[in-house]
Structure P
Amino acid sequence: MYRLLDAGLIRVKKSKAFFGCIIASLGIVIFMLISNYLDYINYDAQIKTSELVSNYLPMIGMFIAIFTGLFVGTEYSDGTIRNKIIAGHSKINIYLSNFIISSIVAILFELIWIVVVLLVAVPLFGKPIIELNQLLITCFDSIMFIIAYSAIFNFVSVLSCNKTISAVSCILLFFIMLGITVTSVNIIQTPPTVQRGGLNPDTGEINFEEVENPKYPSESKKRFYQAIVDIIPMGQAFSLGAGLDTNVYMLPVYSLSLIIIFNGVGTYLFNKKDLN
């Protein structure tokens, strides 16, 4: 396993996907900081450093999908996986080494974002105001759902057998999770009442009144969609990044379950896979 990890990390240092994701992340963070600073000096906007740090959470899945899809998919295109098996490495170790490397890189993406934001935002907008216990649980939750992302995209990539299919499948899966999350959050946040306007025939004025929202979901329906948001990594990213109401202590449990399930099923299927 050590030799596989060592070889994989050497490949990361030479990976265009790795440096491309870092450059794209830096471009986004620079644009975000400049935009917020202009709002700060022109409109006296209240900018919170803690919110700038968490803005990356909903986006990081895209970069994990791109990197993992290309990095793992390239192993098939270059025949690296077949060479590893010929060298005597087990399929399980090959699968898990790719998962570990993807997780390390994904966490590195997050750390780079945090460091850049803090270096620039703290002098401009002040230190992030957050309680220690909240900071610790948010960091732990973030790391866990980032690793869960890696487990899911590694599962897709290892079983795809083609770099292009692998990358496209991972990116498509990211947007599917994004769509599911946005839909679920919108349903959960549906207001119980809406304003209805009507024309007063006597005065000609339009009057508004609060009426029950016919689309307001039942409690069971809200619990169902809340469970979806809590379980999938994109939903967790939204919850932590936007400060949505959720049980932050349960999120790592869901992430760990995804990690175990996808790695367990992935290693089983990859072990049965014919690579000839």
Structure Q
Amino acid sequence: MPELPEVETIRRDLNQQIPGAEVAGVLVHHRDLLLSGWTPGRFGAAVTGSVFGPLVRRGKFLGFPLGKGDARRVMRVQLRMTGRFAIGADSPPPEAGFRHPGIDFALADGRTLYYDDVRRLGGIDLLLPSEWRQMSRNLGPEPLARSFTGKRLHTILAPLKAPIKNVLLDQRRVAGIGNIYASEALFRAGIDPRRPAGELTLDEARGLHRWVRRILRGALEARGTRLRDYQAVNGRSGRYRDKLRVYGRYGEPCPRCRRSIDRLNQAGRSTFFCPACQR
């Protein structure tokens, strides 16, 4: 968490308020939130005076294009478990519930963009545009892109022996899918999460592809899944939680067959599935 729907929701929220704003100053509360060796002094100097362009997203990464003369960069944000944003005039809006300030970006128009991260698992760094493009090339296809087809998914899976759930979580194979939506898509497609990815037939890959896209679109429309930590800009919640069929429902009856939902550990994550429906 957050996954593609949550990061895209945040991008859309910020895109309504940030582009065109100039950074007047930066206050780094915790230097360990700066990645790739950036120090508070260097980071602040590089960002101050820049103007935000329209935000972009690649997989689970947020990109803030920054224009400053010829020194153009992309501020890359990894939200991980607890990273979140708010925008306010003198302080974060009360509804955001911010209690663990990370980095404050004072804007020339009097507002401040606040980054809060209670567990400090996420972070921010600066990339050259060429470095952002290289990072993008190292990631798998976007699952909601028109070029991502069931046949392409089958081609990705065909040579792999790893469990299909693990492959869906591998950002080098497909970008943006995480634990929640991988579990949900596999349940809807009736595929055992332990099954070797290369064993899926073309028809099964097409079915999985269809459910991945349907679930991601539904979650995006609902502004993501609000569990414990995720919230969109200024504390707004996601509404997809009530539509989850298996994730987080260990021991509850399967919505299809009424057998108890089971749980197992895969790649350090809890996988929720129905042993009867996902043979």
Structure R
Amino acid sequence: MEPMYLNYFTRDDSFPFFIQYGYHDENVFMHYHADFSELVIIMNGTALHHVNQDSWFIKKGDVFVLGHDVVHGYTETNELQLCNIMFPEKILLDSDFDTRKLSGFHALFVIEPYLAKNHEFQSHLTLNLQQFEQVRSLTDTMLEEYQAGRTGRTTLVSSYFMVLVTLLSRFYHLPEKENMKNIMNIAKSVSYMENHFTEAIPVNRLAEISNLSTRHFTRLFTATYHITPGSYLLSLRMQYACHLLENSSDSVSEIALQCGFNDSNYFSRQFHKLYKFSPREYRKMKKII
């Protein structure tokens, strides 16, 4: 099985990102992505998409995301045109942007790729005509800007990409099939965390939102996000704390309360553990910069 690396497509280490329109009238060999994720939008035509041991019919308007190490390929292609957008997974997972508050984001960009790798491939987003035209206009603009190579390309393409991610996340609706519904509903629990992280959120509440037992929810969440639910919640609070320390004049005690901590000393200890600075040292450092 042949691995594909992002540097096969771009040598720009400062901007590890690639977009193209691919045209296929012949089979695409089975392969896997060794160090990047791929957002695929079917722009035209049809094919059989083979993922691991499964095969799926794909058509214009279908959208899916494939993480690294997922074996896939295409057969029975018929005027198949793909928009391939290749990017390091950490671009999305390590970013602090409010699109993460959408359950569709977690379903499309985190849960589905996890399922494709560990269970079975399921694609649940098919654009209607109006949505497709909106997306195609945006990908046309992205591709033109990416290929032109003008100064400011990185900023514009990155911005367009985040607009695209947000639109697709809004378009996404969780499936109704019972055999998938419980697993995909983890996306709802993560969206709830993103929107209510300053509140006390026990794990059993998140499990309840996902219609899963607390034990099963914790296991599946940790396997998908590579972090426990409690640690994920803590990271959201700390990101918000950094924002407040940099942009407000509130005291550390006030910021601790605003971020969901009843004990400012505990907040300071956790902050130092994560960032190696106390909150006051962090604020002073950012003001100097």
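No value in this document is a laboratory result; all are computed from the given coordinates. Treat the numbers as computed from the prediction; the structure is a model and nothing was measured. Cβ atoms are built from the backbone, for glycine too; each structure is taken alone.
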helix-only ellipticity at 222 nm (-39500 (n - 2.57) for each DSSP H run of 4 or more, over all residues; to 500) computed as -14500: which structure among P, Q, R? R
If you rank structures P, Q, R by distance in nm of label points 7 Å out along Cα→Cβ at positions 62 and 262, which sits at the top with the largest value? R
Taking Rg/Rh (Cα atoms, Kirkwood Rh), for residues 22-149 alone from the coordinates of each of P, Q, R, which one would give 0.95? R
Among P, Q, R, structure where volume of the Cα convex hull per residue in Å³ as derived comes to 128: Q
Computing relative contact order in percent (Cα under 8 Å, 6 or more apart) for each of P, Q, R, which one ends up highest? P
